[in-house]
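Throughout, read-outs are computed from the coordinates displayed, never taken from laboratory work. Because the structure is predicted, anything quoted here is derived from the model rather than measured. Cβ atoms are built from the backbone, for glycine too; each structure is taken alone.
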Structure P
């Protein structure tokens, strides 16, 4: 990954600390590892393209948040703390409810220019442009979501309980993700 800084036991790409968006795939064996602890972890697409996601750094932890391809319903949906439209929904969305803590060793950086499917490459470029413009908004939503997910159920409002039910269990995943051995 080239441009890296040392921090503790793990090497972090410098751009993760500088608020620059980058696309990644995530290793299948890491997803399988997390599924042992939380059934809400989204399984990597098998047989088709694996998920594409972005990495956000919150409280010193890398979080992988998968994107979803454009669907007509996205245009009518509203941004929430667990869902963020890309280009008004025209280019898909980020499923923040599916964000998971991730060690750098489980990430596979994507080079958009090497994507052989021209239509898909064009979509990735459009997604990248809109996401890059919305970095602060995405980070703010992800931080707020993490805050909600780490609260006790008794502290949550009703709509936050619904969001928590459809999200990954960050309390558990933050405890175990560093145990992953590639």
Structure Q
């Protein structure tokens, strides 16, 4: 089975699409099914309600557990590589979030009751072939942070923070308050 996702090919739309689709992915896994994001699977329609096709979430009954049981099964960057406050509990949730080509392009800059998300600037391939994937990855990362914060009893809110400081080598994406 598959869910075809459609959105405008711009940062905010791709980010939002991934934020919502990742919640579906996680829910599907709680049902004991496996899920896979696949940008190469074609959709029945190239457009839906005027929006272009972006990606499919392919899912079905898994032969084995769709979830990893040990943190050691993940190939991920260390918390210090992705955040200036690696001690914050939501950093681990973001660190374990999936990303296209397992690149983890995000960086989290943490304030007292907020976190700014940044996306690493890439080379030519990232700016052309993979640019949509970068913003999908960011939506997935923020979804994991928001869910971790909710688990801790917070009510996170995403917004664009005017005056978010520049971070060399990264583009500002979004902020969460909590």
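Odds and ends about this structure:
- In this comparison of P, Q, the computed figure 2.7 for distance in nm of label points 7 Å out along Cα→Cβ at positions 70 and 110 is attributed to Q.
- Structure with the greatest value (metric distance in nm of label points 7 Å out along Cα→Cβ at positions 38 and 166, set P, Q): Q
- Sorting P, Q by mean count of other Cβ atoms within 10 Å over residues 78-85 from high to low puts P first, with the largest value.
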